[in-house]
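These notes open a run of structures that come right after.
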Structure I
Amino acid sequence: MGTQAAVNPSEETIRIGPLGIRFLLTGDDTNGSVSVFEVTVPAGQKLAAPAHKNDAYEETLYGIEGVMTWTIDGKAIEVGPGQAVCIPRGAVHRFDNFGTEDAKQLSIVTPAIMGPAYFREASEVVNAAAGGPPDAAKMVEVFRRHGMTIAAPPPRR
């Protein structure tokens, strides 16, 4: 059973706090080979989620607008428009937008283990916290279910 080719067949935007996640293709559209989505991060936004590892997939990032600073295995890497970086499976990573303009990047996950369900579930946990710190145990579970391991407990504020 083949799928019909179509532009952005899995078009869906999911908000997690201030972040916007716009899905374009999921594993359902690509026989499980790739998941493709845009991530929009407002200027000055530091990621609330803890650093984590992708257990069984690579994540390639391509800059469209603004600059995001990715910390990958302890090394800060700035990714701006027209630049790409691949996060190998098992590398601890996180991102922040330290800049003065909103950033948008394309994220390509291969194979397509992580998809919209992860962001929907993470959004529920973050939104339930109503601006406070999200329930750590629930976040660990959401990450694990979607092929990620949290690298260390989030720092206490």
Structure II
Amino acid sequence: MAKNKRSDFISTGLVAQNRRAHFDYLIEEKFVAGLQLTGTEVKSLRLGHANINDAFGIEKDGELYISNMFIAEYANKGYASHAEKRDRKLLLKHKEIIDIINALSRKGATLVAMRLFFDDHGRAKLEIGLGRGKKLYDKREAIKSRDWQVQKARIMAN
């Protein structure tokens, strides 16, 4: 029998992306972490119902959690459900956790969610960036350089 292929079902690939992360933060280092999720959260992610624009990392009792990440309730949940904006544990190697916690202890350091995706094995992964918030003049410089790259490409094309 042939399998039913649903076009709205995400088995591998991108679920959600934080496009403002590079604009608002100067990302120094990136990590890929697993997520500790419940069954209804994974099913909702497979349908693409997630938002990581306001998500950030926090440290609790020597472990890292992602806070303020929105995963919508699964429609066919039955009796089991999940909180939409709960803190979810990040699954990283011990050395990476220690490095991130030490970096977060410095002033101005932030752990930002960059991309939420399913890897080749079908596991939910979160790419997080360790960075610092940009000032207004840094953002202006980024806009100027981006505009210059566009103009340069137009000149080279003609």
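Each reported figure results from applying straightforward, stated rules to the coordinates on display, with no laboratory input. Computed from a predicted structure; not experimentally measured. Cβ atoms are built from the backbone, for glycine too; each structure is taken alone.
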Inset, instruction - Please state which of the structures I, II yields -1.01, -1.08, -1.15 when log10 I(q)/I(0) by the Debye sum over Cα atoms at q = 0.17, 0.18, 0.19 Å⁻¹ is computed from it. - result: II
Legend entry - Comparison of I, II by distance in nm of label points 7 Å out along Cα→Cβ at positions 12 and 140 - largest value held by: II
Inset, instruction - Figure out for me which of the structures I, II the number -8500 belongs to, where helix-only ellipticity at 222 nm (-39500 (n - 2.57) for each DSSP H run of 4 or more, over all residues; to 500) was derived from the coordinates. - result: II
Inset, instruction - Have a look at I, II and say which one yields 3.6 for distance in nm of label points 7 Å out along Cα→Cβ at positions 44 and 132, as calculated. - result: II
Inset, instruction - Compute distance in nm of label points 7 Å out along Cα→Cβ at positions 116 and 148 for each of I, II and report the one that scores greatest. - result: II
Inset, instruction - Given a value of 27 for relative contact order in percent (Cα under 8 Å, 6 or more apart), point me to the structure among I, II it was derived from. - result: I
